[in-house]
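**Student:** Please go over the structures that come below.
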Structure I
Amino acid sequence: MLFGTDHFNRANIWLGLCCCIAAVAYLPVLNNGFIADDYVILQRTQFLQTEPLYLYQVPPENFRFVSYLVFGVLKGLAGYQAWLFYAVNLGLHIANVILFGRFLRTLIEDEWTVRLAMLLFAVFQAPQEAVMWLAAMNETTLFFFTLLTLLAWSRKRYVFAAMWYLCALFSKESAIIIPVLILLLDWYQHRRLPGKRHLLLLLPSAVFAAIFLTTVSNNFMLTNRSYAFGLQAIPVIAVSLHRLAWPWIYVVIVLAWVKTRRLPSLPVVAAYLGLVAVMMLPYAFIVYQTSLPSRQLYLASAVLMTMFAVLTKPLRGSPILKVLVVSFVGFNIAYLWLRKDGQFEERAAPTTQLIQMMRRQQPQKIVIRNFAYPYPEIATATTLAVPGWSPGLISTEDRETLCDGCLELLWNKGELRYDPIVGK
């Protein structure tokens with residue numbers, strides 16, 4: 001045979017299908033602009049050229065260095081052309097689908113389950129922010145290095161695993177759960193307790209701990225009390241888990257029961273849900289929301305889609321399963337195209353409209369009233385996208401602030417535009 005065995009050919013055809021479907025699902029993002037925090041990251045990449053340790057002044061951004069590195073490289077190649085940034089992040093998602101399949105094959109012997117889990121994860125819209133918002137690229141990079149770590153560890157390449165773990169820690173601080181995942185992996189595969197090989201994980205963990213402790217007093221997530229350890233994590237995980245599972249997990253359980261008159265194995269369901277909760281745990285201590293934002297569900301979604309694929313086993317060979325899978329894929333793609341893409345364009349409107357306005361004006365002092373975002377740095381950083389403008393020309397002061405001779409703009413949330421303030 002030209003490409004080897006039939007099994008190899010079918011596996012590669014399926015892999016190509018999953019990659020194509022993932023690309024189609026998120027294709028609308030390629031014509032979107034930068035959104036909010038994207039401009040702050042782009043500005044900070046400029047600071048890093050002269051102050052390589054700048055991110056240590058704004059923790060926990062120092063633990064998201066990988067995405068800043070990606071931003072910096074892409075900015076050097078394409079400037080403020082957002083399409084390339086989105087294409088790279090979409091490419092990361094596709095790479096994650098591929099790695100996800102490879103890792104699942106080390107855990108699950110059933111090739112059918114592996115392939116279905118890959119397909120479901122490729123199009124699942126619940127963690128859409130991780131792909132459709134560039135500032136959330138730290139989630140796709142975290143997933144990438146997490147899978148590399150687990151794959152290397154499962155192949156007994158422990159030094160490489162420690163290296164990828166270090167990269168994951170500087171993709172996002174939530175990578176600190178990777179040692180827990182490795183312990184679970186060892187127990188699942190070999191029923192082994194921690195041994196000398198696990199000491200290799202101590203060095204990256206110690207580096208993380210030292211940096212975290214020395215910068216904790218400036219960590220805005222802690223100083224502004226948006227993140228605090230407490231029992232509020234329990235309802236946050238519960239609500240997030242329900243929202244993530246709704247309605248598909250419930251649907252497949254009902255369909256399997258209708259066909260077999262049996263409910264799924266409780267230990268299996270509990271194991272998967274427990275692992276989903278572990279993936280959520282680093283994010284669960286937020287205090288400003290009752291559930292996790294979609295970007296923070298990227299890792300958890302991979303586990304949940306594996307559970308989905310496992311639960312469909314009683315439906316194999318029936319038309320019901322084909323209808324279910326086609327409905328899942330079709331719904332998620334349509335939801336991303338028809339609803340989520342428009343929502344992200346709306347989220348980008350305050351900065352997109354500001355840039356369009358600056359391109360029509362000569363550089364001058366501007367004061368924005370009722371700015372859509374809470375951080376003025378977002379407004380000032382957008383000026384770097386327009387030649388001739390500088391951050392000092394934009395202000396988002398309160399209405400009482402005097403502004404003699406400057407242009408005052410009011411953000412019109414309903415019309416998604418800036419209206420000049422006249423008759424001051």
Structure II
Amino acid sequence: MNDTCSERNTGRAAVALSRRGLLGGAAAALAAGPLLGAAEAAQPAAAPPPRKIKLGQIGYGGRGRWIAKLFQQHGGYEFTAVADYFPDVAQAAGEALGVDKSRRFSGLSGYRKLLASGVEAVVLQDVPYFYPEQAQAAVDAGCHVYTAKPVAVDVPGCLAIGAAAAQATREKRCFLADYQLPLQKPVIEVAQRVRQGAIGKLAHILSIGFGWQGWPDPPLGPTIESRLKEEIWLSDTALSGDTIVSYDIHIIDAVVWLLGRRPAAACGISRTCRPAPHGDRTDAAGVVYQLDDGTLWTHSTQSITNSFDVTTLSASLFGLEATAHIQYGGKVYVRGGKNSFAGTCGDIYLEGAVQNIADFHRNIVEGHFENPTAQRAVDGTLTAILGREAAARKRFLTMDELVKENRRLAVDLKGLA
């Protein structure tokens with residue numbers, strides 16, 4: 001599949017956005033280290049990677065091309081196979097990455113041929129609807145998995161990702177979900193202080209996922225094929241998970257990571273307001289999550305074209321003694337109380353992706369198979385899905401109800417090769 005949610009929004013407003021509006025972070029490391037802006041000793045040149053890992057990538061759209069370059073620049077990977085639904089894209093990927101023509105695969109089953117080609121690790125960068133199936137097949141084939149986000153679009157998909165990651169751990173394979181905000185040192189510092197009581201008892205959380213989203217939404221074709229290319233699939237809920245899952249997941253994941261838990265319930269309302277919609281994604285929604293202790297978390301989302309003045313992915317945590325704030329790009333802080341802090345995030349997308357790629361290589365080579373990002377990715381995606389479903393149904397919905405329903409989103413793949 002051709003994922004082309006590219007870097008088109010980089011530098012716009014307060015944050016730089018790319019795939020599904022931006023790139024997210026994966027690791028939840030809390031190790032102390034120098035904050036951005038603090039003086040750091042000069043670091044010696046990095047030693048060459050101990051060995052190259054045979055890598056295959058599924059999906060070579062905008063985000064796929066971007067991440068592939070970063071894997072190349074790391075120096076510890078060798079692309080030996082590529083797959084994309086569209087043959088011309090697969091060929092272009094092979095040319096760009098130096099992959100032999102015999103290992104450039106296309107079609108719905110192209111990823112299976114890639115897995116059978118002898119790759120050690122797989123990068124999933126196509127359409128989220130397919131990630132659970134592809135991830136499970138990759139683990140079954142004995143491969144390490146590096147996946148984009150969201151990791152699924154429905155509850156069965158989330159559960160399948162969790163099961164695949166658990167299997168990977170048992171079989172000593174790496175499974176890394178590429179989220180980036182929790183890798184930023186200032187954000188880690190804010191999280192540490194909140195967890196240590198810097199804002200006092202948590203009273204309310206307010207998060208926002210507002211962005212310029214000029215996602216194309218042309219008339220439906222005779223098959224789903226036309227919806228798989230460019231950014232069109234982002235307008236179809238079954239392919240992308242809807243806006244709150246495909247875009248807002250990045251800040252939702254960050255809140256779940258900071259809290260260390262997912263919400264217990266949600267209620268909300270959503271609407272579609274763009275003219276002549278063809279896909280079924282919603283354009284605006286308001287969701288109120290409830291944590292297990294009764295704390296409320298209010299989340300607002302919109303994907304309305306030309307909403308340049310409110311482009312943001314951010315979260316504020318209001319305590320009885322102080323306030324904490326995190327966001328994609330710009331200032332983060334703990335304000336008030338006796339343990340205040342202020343910092344500024346750098347290039348979240350580049351730094352986070354580079355760190356995740358390095359971590360993935362190191363984990364494989366050194367044998368670290370705990371895979372801590374996997375369950376958090378599942379919890380964050382389930383939280384976004386809970387918000388989507390509560391808003392679509394306009395009622396109070398518990399996480400237990402949602403998981404018990406185990407409702408699958410269906411895509412008609414008839415007519416596809």
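Since every read-out is calculated from the coordinates, none of them should be taken as a lab result. Because the structure is a prediction, the values reported are computed rather than measured. Cβ atoms are built from the backbone, for glycine too; each structure is taken alone.
**Student:** Figure out for me which of the structures I, II the number 6.7 belongs to, where distance in nm of label points 7 Å out along Cα→Cβ at positions 193 and 393 was derived from the coordinates. Mind showing how you got there, number by number?
**Tutor:** Numbers: I: 6.7; II: 4.0.
For distance in nm of label points 7 Å out along Cα→Cβ at positions 193 and 393, the value 6.7 is produced by structure I.
**Student:** Using the calculated result 3.0 for distance in nm of label points 7 Å out along Cα→Cβ at positions 89 and 105, pick out the matching structure from I, II.
**Tutor:** On the way: I: 3.0; II: 1.6.
Corresponding structure: I.
**Student:** Name the one structure among I, II that helix-only ellipticity at 222 nm (-39500 (n - 2.57) for each DSSP H run of 4 or more, over all residues; to 500) of -10000 was derived from. Write down the numbers at each step before the final one.
**Tutor:** Working: I: -19000; II: -10000.
The structure behind it is II.
**Student:** Taking Rg and Dmax of the Cα atoms in Å from the coordinates of each of I, II, which one would give 23.5, 79? Working shown, then result.
**Tutor:** Details: I: 23.5, 79; II: 20.4, 63.
The read-out comes from structure I.
**Student:** Of the structures labelled I, II, one was used to calculate distance in nm of label points 7 Å out along Cα→Cβ at positions 329 and 345, giving 1.0. Name it. Mind showing how you got there, number by number?
**Tutor:** Details: I: 2.6; II: 1.0.
Computing distance in nm of label points 7 Å out along Cα→Cβ at positions 329 and 345 on every structure in I, II gives 1.0 only for II.
**Student:** By the measure Kirkwood radius over Cα pairs in Å, for residues 321-408 alone, tell me the structure among I, II with the highest figure. Don't jump to the answer; show the numbers that get you there.
**Tutor:** Values: I: 15.5; II: 16.9.
Structure II gives the largest value of Kirkwood radius over Cα pairs in Å, for residues 321-408 alone among I, II.
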